[in-house]
Structure formats: C-alpha cells, structure tokens
Structure P
Amino acid sequence: MQNPILKPGKKNHLSGDFSHAEVTLANRNNGTLLETLNYDVTPTGAHYLLNHFDVPYVADDTDWQVSIDGEVKHALAINLEQIKALATKTNTSKTLRVTLECAGNGRANVSPRWPSQPWQMEAVGTSDWHGMPLKHLLDQTALLTSCTELVFHGADHGIDSGQVHNFARSLKIADALHDDVLLVWQMNNQPLLPQHGFPLRLIVPGWYGMASVKWLNRIEAIDHAFDGVQQTGTYVYRKDSDDAGIPVTTIRVKSLMVPPGIPDWSSRKRLIKPGPVVLTGRAWSGKGVPISKVEWRCDDDQWQEATLHPLKATAANEHSYAWCKWTDEWHATSGKHILSCRATDANGNVQPVEPPWDQAGFGNNAVQTVEVWCDNY
C-alpha cells in the first residue's frame, strides 16, 4: 500500500482566498521588501528566499565536500578549503553582481492560480556573489567527450510530486562551462547564510533561481538528458497538464517600482500628497541582456519614458547581470490612481500588460500596478 504522503494529490487551480498550505509556504519563503529596490544591492536579510525542503544543518564548513563523478576521467572529492585554495592558486576568484528572480514570481497575480508558493511580485533580489568559475574546478576532472550534461545535487531532501529526492538540476555542458557560472561561498562579502546555501552553492547568472542549486555537494557528469523531478516534473512552461512543455531557463524582461508615498498597514495601498513625486524602480532581463527602456504611466494615460541609471562596473565586480535603476517625476493630482511600469530589453522584448498564461504560473512578467490615493494629509 502506497504511503499517502508519497501519493501526489490532484491539484486544481484556485481563485479567491489563499489556502492554508499556501499561507504555510508564504511564511517560510519571504520576498524582498519593495522599498529596498532603492538599494543597488539588496540587503542580505531582505533578499528573496525560496527553499523547497528543510534548510540542511551544517555546523562547520571545514569538512564540507563536493564530489564530482560520472563521465569524467578523474573522479574527485574536494573540500571547500581546497576549492578556495585552487581559486587562489589559479587566480580565478571572481565576484559578480547578479539579480536572481524566482521562476514563480507573480504566480499569485494570475487567476485562477496554481496552488504553490503564492508570490506576488517580490521574489527578486540582487547580491554580490563571490567564488570561482565552475569550469576551473571541472578542469581537475577531465570531462569525457561522452558527457552532455552536468547534474548539480543539493543536500536538501524531501518529497515533491510524490517522489523522495534531493533537489537537483542539470545544465548542458555549454551552459555549465560559461565563464560566469560560479561556485560561490560568499554573498555580499560575507559567508553564505544557512538559508542561502551555506557553505557552497551554484550561481547561474541570467537564469531563474531554480538553476542556482544551494548546499551543493555533488556534481554528476552524465551522457543523457537528466529527468529528475525538478528538471522535468516542475520548472516547465505548460499550457495544460497534457502539454509536454518547454523548460524554464533564462529570466524574462521585467521592472518594478518602489511604491510611492506611505502605506496602509494591511492593504499596502499608498497615500501621497498632490504635487511632484519622484518615481523610482529597477528593471532587469536574462542572459545579461541590458535594459534599453523603462516606461511608466498613470491610469490609462500614455506611457512616458523614464531615465535609466545603469550600474557602473568596477575592476572587482562586473554588473552585466544586475538590475538597472530608473527614475522619473510624476505630478500627482488628487484622487485615486493606478501607476504602472514596463521595461524593454536590448533584444526588443517588452513586458506585457496582461500575464502570460502558464499552468504552474511560471515566468509571469506582466507589468506591475500600484494603487495610490492622492490627498492632503
């Protein structure tokens, strides 16, 4: 007789109030505070968080090992200190400022919605990630020509879709060997926090966050397509349950606005005074593609182009994967208004006004709307 915990129940789309299970997930996985979009780098404690299973307890990083096996000439087990020493010896340490976004960001704004982590728009954050390019560690193993994919296994363990497994994702060789795919041990100049993958994780810039496997403890070189739960069962764009789908990979173009004025405690609706109001926010896209334009509008007025403030790279930190700041001034008039913003990237991709449909609510990059009431107070 099958354990009822392992028997996946039938899921149906929901409308209206959030279920108890969704609220439980929301209490475990926090989004960023939209007012912290003012910061170039998200304060570490405000960076969005999505963990599928329990956070593994790691008391000390000195014994942490990563094994590399499968289609390699030299299997390897290496601890974190040895990885750091290799980075120093080969002068390959690297810091990248990367905007990460959860693939399910915006799911709660679609109706009917898929019952899962009920993100509205806050599942995004930008950090300085420090480590070494993955390819330099793989050089120590000599990948065989038969290897077509690398599977990254995390230490987090649980049940999803009725299957017990460790969280694992794969990348094709060409993607995995990119110069900017990093093994990281620092976030914002500090050791990784437990909930962010301490002591070692993967960062895949320009991809949705599911690719950046946390608590990395095994890299498996394989000669076939990986069919793990988190590779083929989830994180796939599907129109319906019968659709074979398209894998979720790189981030879609998107922008957000810092909600202006002051908030109502429970609804988060905004109150502002009439007159000039500075609007500000962030915009980003996948694959390191830059933002070419951000527009905003009040109610159904014409879109107005904002001023972009791209981050300037330094010798120690390259920013092509980080969000871009935008600003403009709005002359607010009395009454209720709806503010919106949308971004366009250098490839001509534009945020849609309406959410793109996906069965599980992945990749929703529809424009943000902010309800404000303008009055003298």
Structure Q
Amino acid sequence: MKALHIHAGERARQHIARQGLTPDDVRLVPAAAGGPKGLMLTHLDQHLFGEWLPRSQHTVHLVGASIGAWRMATAAMPDAAAAFAALAHGYIHQHIEPEPGRRFPSAARITAGFTQTLQDFFGDAVPALLAHNRFKLHVLTSRGRQVLHRGTPARTALGFAGLALSNTLSRKAVGAFLERTVFSADGGALPVPLNDLPTRHVALTADNFMPAMLASCSIPFMLEAVQAIPGAPAGAHWDGGLVDYHFHWPYASMKEGLVLYPHFQRQVVPGWLDKGLRWRHRPTPWLDNLVVLAPNPAWVRTLPRGKLPDRTDFKQLAPAERMAVWTEAVGRSRQLADEWQSWLARGCPADELQPL
C-alpha cells in the first residue's frame, strides 16, 4: 500500500507537469501544530532539510507553530538530519511525573519541564540556527487581547469560551481575542501578506528565542501562558496554533516559487478551533501554489492503534506502552520519505498528484 499522497494546487500541478519539482522551486515551508502527529514527518524532514533543500542557493522561509516551530527550528540547526533524529527520540521518551496526589502533572510542572527540554535541545545552537545563511525561521505565537491579555485561570477560561463561540460564527472574530505574533529571524519579512487577522511582527533573537518557542507550544490549560517575551508586546502569549493551526495563508499571492508542505493530513485547517468546523477544511484559491506531502489515510489505519500518534495517548497508554507505540509508528513512517524520494527520482510524474 502507498503510504504517501502528494496533493497540489492547480498552479503547482501545472508547474510540476511542465518541469517537475526541484529545490529551486521552493520558497516557503510551513509546519503545522498538532503535537505528536508531527513525529510522523521525521524521516521526510531529515531528507528535505538534510539533503534536498540544501541543493539550492536562495532563501527558504520556514514557518511553524507549536511542534511545527520546534521542527522548523530543528531544520535550521547545523546537522539537521541528526537533530531531527534527536528530536523524535526526545519527544517519544518524554515523561513528566505528576505531583503527589495528582493523576496528571499540573500546567506549572509541564511548563517547567518543557522549558528545560527546550534549553537542553537547542542550547548553544540558537545563534547558529538564527543566522542560517538560507533558512529563515519564523515562529508563531497567539498573543491574548482583551480578556485574554492576562493569563489568569478565570480570564483564560472565560476568554477561550468566548473565542470558541465567536469563531464558530466568523473566523475574523479570532482577532478580537488573539493577535498573531510572528517572530522572524533577522527580522526578515515573510513573502506572504497577512491581512486576514491582527498581526504583529517581532525580530526573533537569541534573547527571545526560548520564550517565543515556549509560548508557541503553550497549549491553554496544559501549559502556562508566557507573560513577557523580550521585544514583543506585553501580554499573555499562547500556542501559535490557536490562530494558525495549519497555516491556511494566501500563498498564491507570492511573487515567485512554490510552497512545499510536509503535513500529517490532506486538509489545511485555518485555526485550532476550526478542527470541528468541516466547512473550513476545504481548499481555497489561496493554496493554488501549494504542494502537500501527507500520509495516505488508508495507510494510517495500518499503524499501531490505527491512527497517528496524538496527545490522547498520554492519557490512554502507560508511558512505556506509549513510547513503544510511537517508536513503531515513527519507524514505519520511513516509507513516506522513501516514496517521496522515489517520486523525485522518477521525474515527478504529475499523473500521481492528487488535488488538495
């Protein structure tokens, strides 16, 4: 059974039919929030960032939220292939012991543990990855506005209840509660205009890298909000996936090049709260120049437990069992990278492309 499906917007499909796909064509790589699901892209990431994309000479923008931010920062490390292997191993084997008398660890304990994990993983590599000569990193957070400006428990509960209700009525309502904050290495501008929601651009530096990364991964009620990030506006910063879950952005307005998206599913869902709103999962003209590399849903059903790794496994499986299941799934995901390389080697046949 095929593990990999390659989906393309119409402009991207026509480009590939004419001249195939090379590293010179790719100008931007987004990386979704989604927790452990991102582990399934480990072997694809190792090939893309360790071998394939370095063959070109131009700037490639790497955009991520939550685990996507972690993956894209890893892509800019000096030895990307080795770093991705270390990321997968560390993520799989993480375990935070709950406080006495608790079944699950508190948000404070998870935040402290994750802060240390980020420091241990990136550590002294931060200056080098920020100064990468070709890969420009952009880390997304969601800064609280109005009732969510301060991350107290009562205000957080009230604010996210209002956000969920308002978002059901209109995606634009997100802007009343959250501001998209884009932390960019070298202060470099994205090649995509972001006019759909309130957006703030901040330089990503060695001083704010760790708190920005922590904030980008700070799932409400699981981790604490990051209250103060150097160089950024005051206020509580939350998981970037709240605003930009899968980065459904107006890529088609880019002046040149394609967007290559290693993703864990075919759909590009705008925000985290849109997961259950199926009418927002459809492709739009914004994605015309997008190429998505995603696992075949039928193949996914052959994985352990018949699904991708996800956060429910933390609650449903004992730590050792979860680690074993995730290790097997990540090992199986090598097939995705093998089929991708085979498609490239066969001249990128356009008749194997599927629509978005």
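No value in this document is a laboratory result; all are computed from the given coordinates. Note that the structure is a prediction, hence the values are computed from the model and not measured. Cβ atoms are built from the backbone, for glycine too; each structure is taken alone.
Some notes on this structure:
- Origin of the derived value 21, 18, 14 (semi-axes √(5λ) of the Cα gyration tensor in Å, for residues 51-98 alone; candidates P, Q): P
- At a computed 19.1 (mean count of other Cβ atoms within 10 Å over residues 91-98), which of P, Q: P
- A value of -0.70, -1.00, -1.21 for log10 I(q)/I(0) by the Debye sum over Cα atoms at q = 0.12, 0.15, 0.17 Å⁻¹, for residues 115-290 alone, calculated from one of P, Q, originates in structure P.
- Structure (P, Q) behind the derived value 22.6 of mean count of other Cβ atoms within 10 Å over residues 43-50: Q
- Computing distance in nm of label points 7 Å out along Cα→Cβ at positions 251 and 275 across structures P, Q gives 2.2 for structure Q.
- Top of P, Q by relative contact order in percent (Cα under 8 Å, 6 or more apart), largest first: Q
- Parent structure of the calculated result 3.5, given that distance in nm of label points 7 Å out along Cα→Cβ at positions 139 and 323 is the read-out and P, Q the choices: P
- Comparing mean count of other Cβ atoms within 10 Å over residues 123-130 across structures P, Q, the highest figure comes from P.
- Mean count of other Cβ atoms within 10 Å over residues 203-210 from the coordinates reads 23.6; which among P, Q: P
- Computed -2000 for helix-only ellipticity at 222 nm (-39500 (n - 2.57) for each DSSP H run of 4 or more, over all residues; to 500) - originating structure among P, Q: P
- Answer label among P, Q for the case where Rg and Dmax of the Cα atoms in Å, calculated from the coordinates, equals 21.6, 72: P
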